[in-house]
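Read the figures in this text as sums done on the coordinates, not as results from a lab. Just so you know, these numbers come straight off a predicted model, no measurement behind them. Cβ atoms are built from the backbone, for glycine too; each structure is taken alone.
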Structure 1
Amino acid sequence: MFGDKERPLYEIKANLFKGLAHPYRIKILEILSRSEEVSVAQMLKETGLEGSHLSQHLAVLRKHQLVTSERRASVVYYRLAYPEVADLLRVARQLLGELLGDTQSRLVGATELPNIPELPESVSK
């Protein structure tokens, strides 16, 4: 498989993807990629999440070092930890477009298949 020296790197990479592995976390990262920093209040408004759920997702993103936060008075602001996170999201969106395009062409191909006739009632019983 892979050697002992490589294992920690693969684990770190896997953890990065664990941090990304939820639709709301992707949405949060996309919100953060549009601005230099975003307040928690603004993220609540844009995601429609309850405060406790947003907090849990932000904790996962912090744990996997995808975001950083800063408190100023009573307001907490978040930002992407690395600009490459926005690049990763752009590449993922591009790949998604290609995958969906391929799926669309397969669906079109499926509609062009010959019809399957219904069985006579005596055969279907």
Structure 2
Amino acid sequence: MTVEESNRRMLRARDAMDRAYAQPLDVPALARIAHVSPTHFTRTFRATFGETPHRYLQRRRVERAMFLLRETDRSVTDICFAVGFGSLGTFSRTFRGIVGRSPRQYRRESVPADVPTCFTMAWTRPSGG
């Protein structure tokens, strides 16, 4: 398989993660999308994107949670489950690890701004922690 074909397969799987981030996704299912073995998928995804599939998915979910915390009055628990986490404890620990603050603290300190969403997303994107 060429590097170009490998990259295309990894992008296909990452796009699926972006679309279905709130769904239960596991490495075997993502590997099937990329048409490779689970072990090869994890190794190649990390080499291509610089992080594991699991970490990418967690970061994507936290990015969406950040938006919902800023822009809605939904409860932290509701947001936790809406973005695909299975427990509030895991959500809070992961959120704090990526953002550096608890979801509640993030909400208190965030003020919705009247700027285009693309700027807000770029400015508030977690660094990866």
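A value of 15.6 for mean count of other Cβ atoms within 10 Å over residues 29-36, calculated from one of 1, 2, originates in structure 1.
Taking Cα Rg over 2.2 N^0.38 Å as the measure, the highest value among 1, 2 is held by 1.
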